[in-house]
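Asker: What follows is a group of structures, each given as structure tokens.
Where a number appears in this text, it was derived from the coordinates with a stated rule and is not lab data. Quick caveat, the model's predicted, so the values are computed rather than measured.
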Structure P
Amino acid sequence: MQEQIMAVQRMQEYIEAHLDEEITLGKLAEVSHYSPWHSYRLFREQTGLTPSEYIRRLRLSKSAVRLKSGHVKVADLAYEFGFGSVDGFQRAFLREFGYNPSDYARHPMPIPLFIPYGVKFRELRKEYVEVKEVQSVFVQLICKPERKCIIKRGTVAEDYFEYCEEVGCDVWGILMSMDSLCGEPVCLWLPEAYKKPGTSTYVQGVEVPLDYKGTIPDGFDVITLPEAQYLVFQGEPFCEEDYSKAIAAVQHSMNHYDPSVIGYVWDDSNPRIQLEPRGERGYIELRAVKKPGAERGREGV
């Protein structure tokens, strides 16, 4: 079974690397080391999509990101991403996102971008990882401004895996389609003051300015977070399959860090923040701090 999973992983990686080229089932079979028929079956079993559906959705999401930048023509994107005609691209975009690409380019809205995940990571689960080797962890003090955060709540989730089981993984695609103050979506562990009865501690969201006037996706809430100082803990770059160890190493360092050495104490009235674990930059987590005796930050839900 592990070899079949890795065969699909190789096909996913090939698609990502050759998205602007013609991708045939024969080529996917070549990189998977299985027959075309068996490659097709394995891919559909592991991803829930046929190769052509997967490629189409990924190309449409990539094109939406390009359209949002406002510096590309619809016709150019249609042919760049392998659609036979502009009309065919427009119809496919409308079916996928509910908007005509020209309208979306003029007025970008939150849409469910297709964010594919490597199938090899589906076999991994968050388990206890003993930190035996000390890794280098970079620590930096930053100030985050008062801001709003558009969040999707779960029910009882305390971590990422529980959250995905409760709300699904499509939330991240919607958040990725939205502009963020920090340049990317965030995951938060909410203090009780920001939770609603019967909702989760762990949520995903996007930080936006206080004067944000854009669309709030259906099923999302808005909270207001005060200006606060945070310690940023950033680990070493890691191989993607070692993400659990990378997270454990940073959290171990954070849990054993004494902020009093720089004149602060922990401020757990503000959410703890997690950024997407990406191997090339290392795992990043933020925890709020304050000066001893400082007045508790203003809270708003």
Structure Q
Amino acid sequence: MKEITILSGKGGAGKTSVAAAIASIAQNAVFCDNDVDAADLHLIFNPEIKESYDFDSGTVAVIDTEICTNCGLCEEHCHFDAIHLNSSEQLEVNPFQCEGCRLCERICPENAIESVHNLNNHWYVSETRFGTLVHAKMGPGEENSGKLVTEVRRKAKEIATGIKADYIINDGPPGIGCSAIASVTGTDAVLLVIEPTLSGLHDAERLVELVNSFNIPVFAVINKFDINTEITNKVENYLIENKIPLVGSLPFDTKMVESMVHRKTIIEYVPEENISREFYSIWDKIVQN
């Protein structure tokens, strides 16, 4: 079994479109959406949820207003400026600023503060027309996205092992943050999707540094290569200098947008078009390495 993670240095590079297209080609695979902060692979996959789980992302303090005497001790000692008087002149905790350190709970003389587990995050095992999809949904401003990525990847690997799948295909998050690090760790190969812009190249360079620190093979796809041939040449030269195989260059094509509007992959929408044939070539080059 081979685990392939599709990443991009920035949002909007086309990573999910590439992941969805590959899902139309890959046989005997389990799919995993690691972009837990802004998951969108399900929009194309149209999954039927079979299993649902809560994810404990930590604790948040809650003040019992019936017991609290508004002494202000918690507000004074909160390192994250999360406790303030509300419009009713009652101390309350802003859950988006609270880091769950529990200091306020420990120092409250009235025992009016309790730390409760935050279960505003969920992950799922679903069936799709392409196979099993493991995906998640985090609430706005929630923490521990890296831990959630690790959890969905663990489940995807468990399922893939059980059915003797040949591949796990991960649609990773953009950037180089915690969720990206959790997506890279232990994967067998990374497919890097680059758009030919200065910011796209710069962010791809940062991501390559991250992946190289794990000694993981990297392949690259340039998406919308024809929107800026000058930058495309710079990307190609960068890949050559860093010995990163360029497995495909995808043109800008409005049918990619049309396919997403119809909730289909580009392979399903226009199977005979050149852009679809390019995806078959990309997949062949990846599996042969």
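Asker: A value of 15, 12, 11 was derived for semi-axes √(5λ) of the Cα gyration tensor in Å, for residues 52-99 alone; which structure in P, Q was it taken from?
Answerer: P
Asker: Identify the structure, out of P, Q, from whose coordinates mean projected area of the Cα convex hull in nm², for residues 228-267 alone was calculated to give 3.4.
Answerer: Details: P: 3.4; Q: 3.6.
Computed on structure P.
Asker: Then there is this: For Cα Rg over 2.2 N^0.38 Å, which of the structures P, Q scores highest? Present the calculation step by step, with values, prior to reporting the outcome.
Answerer: Working: P: 1.11; Q: 1.19.
Max of Cα Rg over 2.2 N^0.38 Å: Q.
Asker: Among P, Q, considering only relative contact order in percent (Cα under 8 Å, 6 or more apart), which has the greatest calculated value? Mind dumping the intermediate values first?
Answerer: On the way: P: 17; Q: 27.
Evaluating relative contact order in percent (Cα under 8 Å, 6 or more apart) on every structure, the highest lands on Q.
Asker: When P(r) over Cα pairs in 5 Å bins from 0, in percent, for residues 36-195 alone is computed for each of P, Q, which one produces 1, 7, 12, 15, 15, 15, 14, 10, 6, 3, 1, 0? Please list the in-between numbers first.
Answerer: Numbers: P: 1, 7, 12, 15, 15, 15, 14, 10, 6, 3, 1, 0; Q: 1, 8, 15, 16, 14, 11, 9, 8, 8, 5, 3, 1, 0.
Of the structures listed, the value fits P.
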